[in-house]
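Student: The structures considered in this document are given below.
Throughout, read-outs are computed from the coordinates displayed, never taken from laboratory work. No experiment lies behind these values; they were computed from the predicted model shown. Cβ atoms are built from the backbone, for glycine too; each structure is taken alone.
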Structure 1
Amino acid sequence: MKVQFQDRPWDLHVCAGYTLVVASTLIILNVGNFTAILLVVFVPGYALVAALFPSDKGLDWVERSALSICLSIAIVPLLGIFMNLTSGGIRFLSMLSAISFFTLVMVLMAYWRRASLDPQDRLAASFELRLPNWEQGTIVDKILTTSIVVGIIVAVGIFAYGIITPRPAESFTEFYVLCSDGTSDPSCYPTRLNVSQPATVIIGVVSHEPITTNYTVRVDLVGVRVVQNMTCACNQTLELNRTAQAWFNITLGHDKNWSLRYTFSISRIGLWKVQFFLFANEDFRTAYREIQFVTIT
């Protein structure tokens, strides 16, 4: 089969089609894959070169291909700098949109410039695709051909498996302590209290674990004293006593949350650390999350 173009810009059709298909696939999957390599290192530059040099003169195909790669490598960072100045920022979707938009605009410009030329002056290419003569091939040729075909089939299978197989959701747990009015500014924590004065905070847990998880929240009140260490000429905080003020056992499924308005008071004068620990699945050796603030009474 002989493939050629000059009257019709099939190369521009391929660039536009590839850009649209790959961009749509990446948006649906919301993650990059190896099919997008050409969208970064070749296609934008090729579209720009096609717009700058629409005729069959001036550049041969080796020069055109090399210039396409170099320009693509230069264009993508420049688009990133531009996107960083916008509200979209340098994010996956914004960069994908910028690269796709630039490529399609250059394709349209190249199509317009090429259409304005006489057909015999337009960019042209011609190559022939044909199956090798299996009977006339040597044993080495047959082995190499078979290996290439098997490799292509395996690569296509791996690619299809990567697309079809769902990716495991990211698993983590949110643990937070808010002020009594629901704000998250640590400066509004009750850091100065009178003796026995009640103070209220909001404790919250949000589970993004894939399975139902058992949590334990523990609240500790720790009396501390700041002393000067003469060896290092620095202040050190010594723990004088520790009391577990409260325990809360929670069971949460995926994307479920729990919150509680917790009120505490301190009955003695001193410097205190109020610590909130989150433990998962009854493993009390190490806290899964920890939040604390210092209060003076």
Structure 2
Amino acid sequence: MIYNWNIIGHEKQLEMLEADIESGNLAHSYLLCGPSHVGKYTVAKKLAYILQCPNNFCGNCPTCTQIRKGSHIDVMEFPNNHESLKIEQVRKIIGRAMMSSQSKYKIIILQTIDRMTPEAANCFLKTLEEPPEGTVFIMTTSHIREILPTIVSRSRTVRFHSFSVEYLVKILREKHPDIEDEVIENVAKLALGKTGKALDLMEQPDELVYNLKLYKDVLYLLATDNIVERFKYVEELLEDDKKLRDFLNVMLHVLRSKMLEDRGQSGKVNRLISNVENAKKFLRQNVNARLVLENLMLMHTI
């Protein structure tokens, strides 16, 4: 690598960004897409450092210090606050983008771009069609299909992917040589292919126990045809939004792993994957959670 990314994996994606920088072919808009917690937002922020820092993202100069503190006038960061981005907010973002820059670039980082309302997205699109000179939008999403196709087409898409259990085991053993193999393997399995989640689990024993219990719950519910037990579990999920989100993510990961083991030959598993993806979509659209989950629990066993 030419630049100081200090990021685990994603070599091809980083090489693509480095090639754009070195060739002077930097896009005015980047869309980093892929599963959550695989490092998209980390890459977005570090790209901002690299573009602004005169010393290859040294981390110590006034520029790096200002970016880290959120006080750099030409780096604006809008992290996901789990609320929709409305047209009034987008107009403010565009207004700041139009202001004169004191640096080589004016960088605007937007996490989870699919939070935009339709009106906000259409307003934002006009800026992407005629972007201010020297402005670079760096956006992330885990749901690229929910973004206006015209926004996608006007951005340079960088696709991120989850990692295999084997890869995570290798990375974790290198970083934590003193940790027992069983713990390493459990973390790699429960991280759902996400390096960020794997590193967090290594440092948070309580979270590891929570995820291990969730994983066992998913395996049990996929194996039992006891509808009473399944609906009883729905009540637990309805009381805890975090547990609900985590449960669906773990179930989706387990099913996808099963599909790979069966080499894509199991039509039943494919249908279950589709059911879980639809459940997640309906919940994002604020469809009644009880109805969504009870319908999901009517699934066949595997």
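Student: Of the structures 1, 2, report the one carrying the highest value of mean projected area of the Cα convex hull in nm², for residues 11-66 alone.
Tutor: That would be structure 2.
Student: Looking at structures 1, 2, which one was log10 I(q)/I(0) by the Debye sum over Cα atoms at q = 0.09, 0.11, 0.15 Å⁻¹ calculated from, given that it came out as -0.53, -0.78, -1.26?
Tutor: 2
Student: Which of 1, 2 yields -17500 for helix-only ellipticity at 222 nm (-39500 (n - 2.57) for each DSSP H run of 4 or more, over all residues; to 500), as computed?
Tutor: Matching structure: 2.
Student: Hey, volume of the Cα convex hull per residue in Å³, for residues 75-250 alone derived from one of 1, 2 reads 170; which structure?
Tutor: Derived from the structure labelled 2.
Student: Of the structures 1, 2, report the one carrying the highest value of FRET efficiency 1/(1 + (r/R0)^6) of positions 91 and 179 (r between Cβ atoms, R0 = 41 Å, to 0.05).
Tutor: By FRET efficiency 1/(1 + (r/R0)^6) of positions 91 and 179 (r between Cβ atoms, R0 = 41 Å, to 0.05), the leading structure of 1, 2 is 1.
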